[in-house]
Structure I
Amino acid sequence: MQVSELSTAANSSDRLPAAIRATRLIFLVSGIGIASWAPMVPYAKARLGLDDATLGLALLAFGGGSMVAMPLVGLLTHRFGSRKVIGIGGLLLCLVLPCLAVASSLAALMLTLLCFGVMLGAVDVAMNAHAVAVEKQAGRALMSGFHGLFSIGGLSGAAGMSLLLAAGLPLVAAASVIALLLAAIVATQWSSLIEDVDAAGEHAMAFRLPRGIVLVLGMLCFVSFLAEGAMLDWSAVLLRDFHGFAVASAGIGYACFSVAMAAGRLTGDWTIQRFGPVPTVRTGASVAALGLLLAALSPWPASVLAGFVLIGVGAANIVPVMFGAAGRLPGMSPAISIATVTTLGYAGLLSGPALIGLAAHATSLPLALAMVAGLLVLLAASARVVRR
């Protein structure tokens, strides 16, 4: 009997480290999954003979699928728990990924991208809700480290798919290799994820409409994702057209931003634990705003690239802190509040580049990016909303 009790205690003490490891790997899966699509885009364009406008229309199905899925997945996660949603969504994501390589018409591509976006949106909401539950059990900051694994997944997913294609593997074979790897991670880590069904004892929260502070957090995430989207879509144009960088090297700005963001997130848990969430957001948003002004307006190439590094470091921990704050709101299901914040954030990521383009057309791209820096200053001034 005593042996049995000791064994139970040992298993209980082992559960949290295993859950932390599994959560990190699920974030890695999400990052690899979304980034694996990027090297496949030119193949889809050539295979179907699409022009830029038609390809852009098809890509809307991807973002639209994610945004439509997120609020619905919030309810499903609330009802059934993030563990089940991660398992089902992750495995379906792995099934859809190779289908992107064989879509034989525009309609088929858009339908597949829609499903791909839905699955990624489902995993995104569920893994963040699960991360909040694990962070609560651990009693320490973990969210930035989880998002750091997502960033690493993004870097390695695009690189891995590109290497497989460069090695001569057919597109569908390369996509299948990535999908099998991701499926293996999901299948082996699923049992280590914790059960966190919100519905147990919290039925009244399920259908309460998001309002107040959760919407404020969502709008602040909108600003942060807007800045990230600006880096993805406009950084190369800025370096080429306004700072004299060659076309072949214009992508270095986004590379500096991405590496700096991954490094900032991997050290973010220590930063948040040491200084607290409010100073982390306030300082980070201010540093990102300064970096954006340097990248947009500085006449010296070295300081321009330093600006991209500052944007990555500064913005690295804003979204993880916001998600963590949303998951801790009293009187509201973590899954539903995170779904709301995530949906508003992704709205900034998807619509931001177009808004910046309109502003750039009316003024100039550097001035449009300076306006985004102004929004980051407002975000810094609003940092108190993430107070525990």
Structure II
Amino acid sequence: MSSPFSPDFFANNRRRLQAVLPTDVPIVLTANGILQRGADSPFPFSQDANFWYLTGISEPDVTVVIDGQREFLVAPIREGARATFDGEVDEQALSSISGISEVINESAGWKRLDELLGKTGRVATLAPAPNYIEQYGMYSNPARLRLQQRLRKHVTELDIIDMRTELARLRMIKQPVELAAMQKAIDITGMSLTDAFKNRGSYKYEYELEAEIAAGFRRRGASGHSFEPIVAGGKRACTLHYIANNGELNANELVVVDVGAEYDQYAADITRTIALNKPTTRQQAVYDAVLDVQEHAAQLLQPGIMLSRYEQQVADYMAKTLKRLGLIKRANDVRTYFPHATSHFLGLNVHDVGDYEQPLQVGCVLTVEPGIYIPEEGIGIRIEDDVRITENGAQFMSADLPRKLF
């Protein structure tokens, strides 16, 4: 299947990045590396989204160098058993995909980099994340850190410019070809959920529903999930990133299904809360409250609004809602039952990059996902849709998927 992303798309992204950086600073980026799963088995490879955005390359361990009008790729050398098992690097394919004509091997590439950086004394790249990201309880891919260490080893007094903000600002405004890929991912997600929910009464375990959704993604052309799927029944839905998906489904409980297909590298992210049987009066009341907050939040999203102001406005509205439900008495307690933000950027990553200190612009794509979680009542409800910011406000890209409890 041919990709809608042409070499011109990636070349244009490189030119746009150069335009917002100092003209005399070369740019060096690395692909992600392969991560060990256990013994000699790797995890499935996932490319660094920034590297893909500039090159379209899905191979590990490649480096791109952009120096004014001159640009080249540094390809890893695979020999012996590695070449036998993984195949040799197809340099012609790297060139064809990226639109970068010159591809050289690692030995020659770093020799050229030595000469280039020795002259400039400066380089623009992406600062590495901490080795262990405490907030998320996970280790980061070491590729960026390895690149930075190699750069400093070759040029010890190198001035390294971090360009994460510049790239985030570029990526937060989606181009037409990106919006088309995202719409496809969203449509696949919606159709797969619609089909899976038709048999909602037949699932005995969460994983059965998860499997049906995954099959729907693949049948419709998605590469798979854009993130670990969440299928959480009853009280388990109050754990926001519950991914075990092995609990028994109770017909009297609600089920939160938070999933997204990945299509042509781009992510969808949609949540529906469903009842397996006719919901109770309380369950319906809480669901209707979440839906009302979501609709209010979507109306607030306009070009020019700051996300920090928007989030505060949604939290204020949610506080009034929680008071009506009898859950809180003070507005300051809103986070007891609504512990997360309402929106995040969406794109190459499900939690995509973007500059949260900049006002929203036409072309931004975000989620709108309020939720209410009441562990003491065994109720967790979240409704999430993907929206595109237009001149007239938020346009629901997932509008074809009904928002109903039963």
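Nothing in this text is a laboratory measurement; each read-out follows from the coordinates by a stated rule. All figures in this text were calculated on a predicted structure; none of them were measured in a lab. Cβ atoms are built from the backbone, for glycine too; each structure is taken alone.
Quick rundown of the values:
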| read-out | value |
| --- | --- |
| Distance in nm of label points 7 Å out along Cα→Cβ at positions 195 and 267 - structure with the largest value, from I, II | I |
| Read-out relative contact order in percent (Cα under 8 Å, 6 or more apart), computed value 23, structure in I, II | I |
| Source structure (of I, II) for FRET efficiency 1/(1 + (r/R0)^6) of positions 35 and 139 (r between Cβ atoms, R0 = 30 Å, to 0.05), computed value 1.00 | II |
| Structure responsible for 25, 52, 22, 2, with P(r) over Cα pairs in 20 Å bins from 0, in percent calculated and labels I, II on offer | II |
| Per FRET efficiency 1/(1 + (r/R0)^6) of positions 171 and 243 (r between Cβ atoms, R0 = 41 Å, to 0.05), the highest-valued of structures I, II | II |
| Which of I, II yields -11500 [helix-only ellipticity at 222 nm (-39500 (n - 2.57) for each DSSP H run of 4 or more, over all residues; to 500), calculated] | II |
